[in-house]
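The data blocks that follow each hold one structure.
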Structure I
Amino acid sequence: MRSFLRPLWVALLLLMVPASLAQAHGPSRQKLELSVDVAAPPAEVWGVIGNFQDMSWHPAVFSNTGEGGNDVNATRVLTLGKEGGPTISELLYKYQPEKMSYSYRITDVAVEVLPVTNYSSHLSVKPHGDGSTIEWKGAFYRGYPNNDPPPELNDEAAIAAVTGVYQAGLDALAKRFGQ
């Protein structure tokens, strides 16, 4: 190929790259943050939600088992609804009791149970006036990783499902501690 044609070919290739990337667009990472203010002091709230191995405060959790306590890489399995119900397996990757916070990710869940993939979450308690603010944040992808997801596995379904989980937990804590 003649040297004067090389720049032309390079320019043409560069023009084609953005078009091919646009066609390969997949799902976007979704982020969600919900919080509630409660009347109890932070230490009291942390005493209830601060143990990674005990999620009995959440109304959807029938039971949970786990290993590793609150150490990084600890695991837990949440059984939902009733005995023999669906499960969610999770891994603790950050635990900061001095900041009253921990972060975890889901390692195994059926998309029929929670329509998400690559889910990670952060739960924290912060002082707020005479009480506390409980904050629950998450980031995740929809349950269907390719283009054109079915309605039950699209972005809206993922956001609605995670919102429901967070809101149910925060509502239970608000009822327990008062607002």
Structure II
Amino acid sequence: MAYVIKRYSNRKLYDTQESRYVTLEEIEEMIRAGREVTVVDAASGEDLTSVTLTQIILENERNHRANLPSAFLHQLIKHGEAWQEFVQRTMRSSLEGFVSSQRDMERVFREWSSRSGWGPVTGASPAAAEPTKRDGGTEAEADKLREEVSALRDRLRSLEERLQKRKADAK
């Protein structure tokens, strides 16, 4: 289920599930945590998700946390909608491949951790390592492992950012 964020005319963003105002940074964190976010205009109901996500990307660019090459941005503007559609298709395809690879990696990690004694012991077949509806314990453990992997990814990303900042400060 998508988190619905209402944007008011004063540019404040309100998380309807949590019943509180949120910042762009908090929305970015929600997305990184795997939540689907939808942003709508509070008065008209217009979908502002793309505009808000673009704003998050631009804020990251301004803070130098992301670096989109200027030549790429020039081409994007110069060639208009045709180029933008191409970029969107290409990025969608790339992201789908990335997500697929990530799922494969998580499956391999689950199998490896089971064989290493870190998780539930399963049979030799990959299907045995998959969580099932019949065995609620296995599914709960798999969910817990996913959360731990996600937390480790976030921590690794934070450490990488700190390392890059220190390298930049040292220069």
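If we compute relative contact order in percent (Cα under 8 Å, 6 or more apart) for structures I, II, which one ends up with the highest value? Across I, II, relative contact order in percent (Cα under 8 Å, 6 or more apart) peaks for I. Given a computed value of -21000 for helix-only ellipticity at 222 nm (-39500 (n - 2.57) for each DSSP H run of 4 or more, over all residues; to 500), which structure among I, II does it belong to? It was calculated from structure II.
A value of 76, 39, 31 was computed for Cα extents along the principal axes in Å; which of I, II is the source structure? It must be structure I, since only it matches.
Just so you know, all these numbers are worked out from the coordinates, no wet-lab data involved. Predicted model only: the values in this text are computed from it and were never measured.
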